[in-house]
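Chemist: In the part that follows, the structures are each spelled out as structure tokens.
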Structure P
Amino acid sequence: MQIMASIPALAFKKKGNIESNVDCHGVTSLLSAPDFRNCLLLSAIPIAMSIVNSSWLYTPIGYLDAWYNVGYFLHYFDPTFLNSSYKIARLSWIIPGFVAYHIFQPFVANYLLHMGCLLVSVLFFYLTVVRMFGSVIAFSTAACLALFTPYHGSGGWDYQNNAAGAFYIVAFYVLTEASLTGRTRTFICAGAAYAAAIHAAISFINMIPILVLHCLTTYHYRFSRLPSSRSVVMGILWFLFGAIALTIFLGLVNVIVGRQFLFFKDLLDLVLRNVVDSQNQTPWWLPWSSKWFLRINDFNSFRVIFALLVGCIASTALAIVRPRFNPLALSLQLQYVFIAVLWTVWQSVGQTALQPDYFAYPIYPAMFFGLAGLTATWQSAGKLRSTTILFCGLLAVAATTSLTVGLVGVTLLRWAEQHIELALTASALAFVFIFAASKGRSVWTAAAVLAFCASNALGVAATGHANLYAHRVACEDRPSTFLGLIESNLFLTRFVPNSIDMFVWWNKNETLHEQLGCTASLANFALSMTSFGLQYLAIPWSGMPDVDELPANSISAITGTRRIAVLTNDYSNVERIIARYEQSEARLGVEGQTIIRTSGFSVDLYVLGPRRSAL
């Protein structure tokens, strides 16, 4: 409370920062004309990137949890489909996915869901920041968020992280608006959006302290006082009402389709067990001593987390000795410092929190809000200028080009040569420093965005992902592979009443050769296909056992309505499985066969089932 009480004295003498934004943008107007134009430009960045190359918008094969969600998108209304799995808890993501897949073709639904999550995140991020710091800072940092590749499809685009991030940023926006206007009933929408984020990715529950800090700081700065006790209580009650109402709605939908009302219970129990006993996380958790953060894929994300943490800590320390700072900007930086430290503590005590593959994802929204705060620390937002649209347009073009022209990242990587880790770290610290020094001035902020683009492109090239974004790159055709997986699932579900009655086997030594001279992993394709709710004929983690090595329980499992799906381009593998089962007095026959074709390869899919005895 002492910190909150000191804010007006330390801040700007006038309330121009917020009030000018209120005057310019209008409290009652949802979207002004300049903001509307800027939102269109921001939307154009990822959309233009998808027109150049859409492969980055698809979940890679082999990402198992993400493909489970696709299975729910296709079969959620079947109450027998994965009904005992804790993964059903992600209803705030599963239900929109199911609706999209049953209104549109899979190809269109995939694009709408994934591009929708990214656009919602970017646009509501912009609308939040523009209310506090003006359009220059808002557009610049939002464009960086749109480009930040670790934010793209974290854990696979169909993984629940992507929806959770969008829901969280919407909640943050609504809380900002509610605090600026003092309308406590608006907290209903914030509570619903935040509940949707938690139901999608429960780790977002850690954000409660920073949401409270943000509301108090924003309200105090807008009205020069803390909210009354009654306003606080009413705000909390409306927030909880929104969260509970959404949860009840999701539970009722689950009951209507024949599933349980407490859809989140199994996941909640699992999370509580993991928190109480971190040993349950051992298969995934990586200790600091393993130096996991130095692996190039993890390092690419970790260096940005680290660089901005350094910048925010330094800026906060400097604000102590320089009284004329923006309290809202300082609040956003402190929020990020709190979350980064909290995630570090979770990782240190044995929880999978800071590993950037997908566990660290909840940090990213707070990180970019912190970047906006870092830029605005000593900046007073002015009114919009006629040149702002030109400024934003040029940044949008530069941002799009930095990833779609693969030569940018490749050239930077060639210059870095053997010092790639140093170059990545230096470039991250450089763009953070330029953002901090820009003070929201157009030229310097543009330079900061260009520095971010260069650093981001270097990271993409260093991690080997430049082909996902660049124009006309061979061996990157995720769209047709995605459609092949959908086709295989729809074909297999015709043969069994319940998806768990279909078992999958493949030859671990077989490789799919593509028409362009590329290769595809049959194992990754099969793993993704199995994640649609099927079962492995044998445990595949060290490689699917060969036919002669299949355990006895895999032989006895195929009875009654159960079937085996075999992915292979070598029919002798099918004959070997039939022969192996006959040795154990179990007779199999081919019940169905189709060819799964993609633009690069094709593979035969067979269904084997028990043969009836002759009368």
Structure Q
Amino acid sequence: MPRTGAACDGAAAARFTAYLAQLLADYAAGRPQWEPVLDLDALGRAEGESWVWKGATCVPAPTEAAMDRCLLQLSRGGADARVVREFDLRTRAFVPGGFTLPEAKSQVEWIDRDTLYVITDVGPGSLTASGYPRIVKRWARGQPLDRAETVFEAPASHVYVTVSVEPTPAGARHVFQRAPDFHTTEAFVLHAGRLVRIDKPADARLQVGGGWAALQLRRPATLGGVSHPAGALLVTPLDALVEGRPRYDTLFTPTATSSLARGGVRFLRGHLLLERTDNVVGGLEEWRHDGRAWQRRAVAAPGAGQLAVEPMGLPALTQDTWGDAYLMTYSDFLTPESLLLGRAGTDERVVLQRRAAQFDATGMRVEQLWATSRDGTRVPYFVVWPRGATASADNPTLLSAYGGFQVSVQPTYQALRGNAWLARGGVYVVANIRGGGEFGPAWHQAALREKRQNAFDDFIAVAEDLIARRITAPRHLGIAGGSNGGLLVGATVTQRPELFGAALIQVPLLDMRRYHRLLAGASWMAEYGNPDDPADWAFLSKYSPYHQVRASAKYPRVLLTTSTRDDRVHPGHARKMAARLREQGHPVLSYENIEGGHGGAADAAQRAHLSALEFSYLWLQLGR
């Protein structure tokens, strides 16, 4: 359902409310009235393309009758770059002469039915050094794109630009941001016909909605004469912030165990919902402003797992009865995903749908344990035990982690892992190492740049703890990770190969000398460092997996997987690593899918094939 601040008369809103209520009732009762809109496979066959769905952006309109146009984003083979094409929901066809963009890493945002903001490749000089478009244009229907007005841009040295049209009671606010690096932004709001720069800490994350602006601090900051810790959430009326007189209230302050999810603020009409974690388990807080002050209410979670919420209605419209409703998704390691309908002010929720169990979890259990890293930091990890398993050096065990970009890894359900690993007697372990966001910004910053070794030490500490507790033994312990997690696995297996019987390295970064010159790599220098700076290369070279392979070492047989169509992390990383291992006489397996993008697979058949290869490898290496 759309969530923008378009005008709407009461009768139309009432009709749409009744229409949506009936849809939800049918869906919850298990009798949804699905209407085919587009057959992506048939489109691909007709056009000779392997189209992968990348989402749709629909014209802002508060009524079902007016929401008739969407911009469909289609990727060739799963790449990040996508084609944008306007689609008519009534005729179930692409709009002749409609808005269309060729393949690029584009962003589009509706202003109204006949006008867009578009961020795309418009020719030489229009991209940043990271390969992302750097120019925002206002594009009117029927106008050639090269005649569209440039309304905002970033220097080529920046990483990217974004634009959003956010609902407020006074009308939509147009928010522009540009990122000097991966962790900092400069924000502007269109106000009285001009762009006004928002005064905020460069590394504070800004979210806007419902007439409010929320700042999530990554480092300690003093605002309005008050000092705030890293990880705090501050809220002010948006207009006050734009006018340079913010009135900040602190809605969240982290503790030793709790943190706010990155970008974890959801705007309802009269409430804010905050997605938080406590010891890596998801939770929710609800805040309401009574005209004088903010009031907090703790919200009961469905269980000790991962949850996310999304507003249902139009917070800017007082007549929208869905303005304080929200959708919640929940899952954990052993519980399939549920979709629930909730409403602010109560913990009562309607279960709309539950996914059927994809494996028999009877007798399986989950526990959280802690390891001690080399510098004394305590690192949590989850152990998912298969039915009947107890501590034994013979347990085939798969250990995974991510450890970067402030990404938290929470308990979540995975059917493939459940069937191919847990149901067959494998132990599964998730380590919540530094570099992630499990305990707020400080947990991430503890593994930034020259501190990256902390993430590897944490991962090694968990492996050693599993062995010390006799949950498994090196012969039966495998590690797996993708992207930044692939760097983690590559660095760990080259540093401590004797700890592992298998290493699955997926769509990885491995050559840290040249990563910033390949595809989007330049955007990650704030995370890893600049290899062209001798001081940075001094610490990067110590762990760069490609440069740390030694002929004298004894590595387990490694499996490297990548995709020819990965336009985020270059497949050359995996190719070079496989070649280096082979030339030094080490056992190595490699697989490169010609499609799939950074996800590794473009469709269900490719995903099944890739997963079969990966789990077959793990069982061959780690099985009893």
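Please treat every number below as a calculation from the coordinates, not as lab data. Predicted model, so just to flag it, every value in this text is computed and none were measured. Cβ atoms are built from the backbone, for glycine too; each structure is taken alone.
Chemist: Tell me which of P, Q gives 141 when you compute volume of the Cα convex hull per residue in Å³, for residues 56-239 alone. Could you put the intermediate results ahead of the total?
Modeler: On the way: P: 126; Q: 141.
Going through each structure in turn, the value belongs to Q.
Chemist: Identify which of structures P, Q gives the largest calculated value of FRET efficiency 1/(1 + (r/R0)^6) of positions 280 and 336 (r between Cβ atoms, R0 = 35 Å, to 0.05). Provide the component values of the computation, followed by the final result.
Modeler: On the way: P: 0.75; Q: 0.95.
Answer by largest value of FRET efficiency 1/(1 + (r/R0)^6) of positions 280 and 336 (r between Cβ atoms, R0 = 35 Å, to 0.05): Q.
Chemist: Starting from the value 0.85: which structure in P, Q was FRET efficiency 1/(1 + (r/R0)^6) of positions 168 and 432 (r between Cβ atoms, R0 = 30 Å, to 0.05) calculated from? Numbers along the way, then the final one.
Modeler: Working: P: 0.85; Q: 0.20.
Going label by label, the one that fits is P.
Chemist: Taking distance in nm of label points 7 Å out along Cα→Cβ at positions 264 and 368 as the quantity of interest, name the structure among P, Q where it is greatest.
Modeler: Details: P: 2.5; Q: 1.2.
That would be structure P.
Chemist: Upon calculation of P(r) over Cα pairs in 20 Å bins from 0, in percent from the atomic coordinates, which of the structures P, Q produces 19, 50, 26, 6, 0? Before the final figure, lay out each step's value.
Modeler: Details: P: 19, 50, 26, 6, 0; Q: 17, 53, 29, 1.
It traces back to P.
Chemist: Looking at structures P, Q, which one was mean count of other Cβ atoms within 10 Å over residues 144-151 calculated from, given that it came out as 23.2? It would help to have the intermediate numbers written out before the result.
Modeler: Working: P: 23.2; Q: 11.8.
Answer for the origin of the read-out: P.
Chemist: While we're here: Taking relative contact order in percent (Cα under 8 Å, 6 or more apart) as the quantity of interest, name the structure among P, Q where it is greatest.
Modeler: Values: P: 17; Q: 9.
Ranking P, Q on relative contact order in percent (Cα under 8 Å, 6 or more apart), first place is P.
Chemist: One of P, Q was used to calculate helix-only ellipticity at 222 nm (-39500 (n - 2.57) for each DSSP H run of 4 or more, over all residues; to 500), giving -20000; which?
Modeler: Numbers: P: -20000; Q: -5500.
Working through the options, I get structure P.
Chemist: Give the label, chosen from P, Q, of the structure having the highest value of distance in nm of label points 7 Å out along Cα→Cβ at positions 136 and 552. Intermediate values should be presented prior to the final figure.
Modeler: Numbers: P: 7.7; Q: 5.6.
The structure with the largest value is P.
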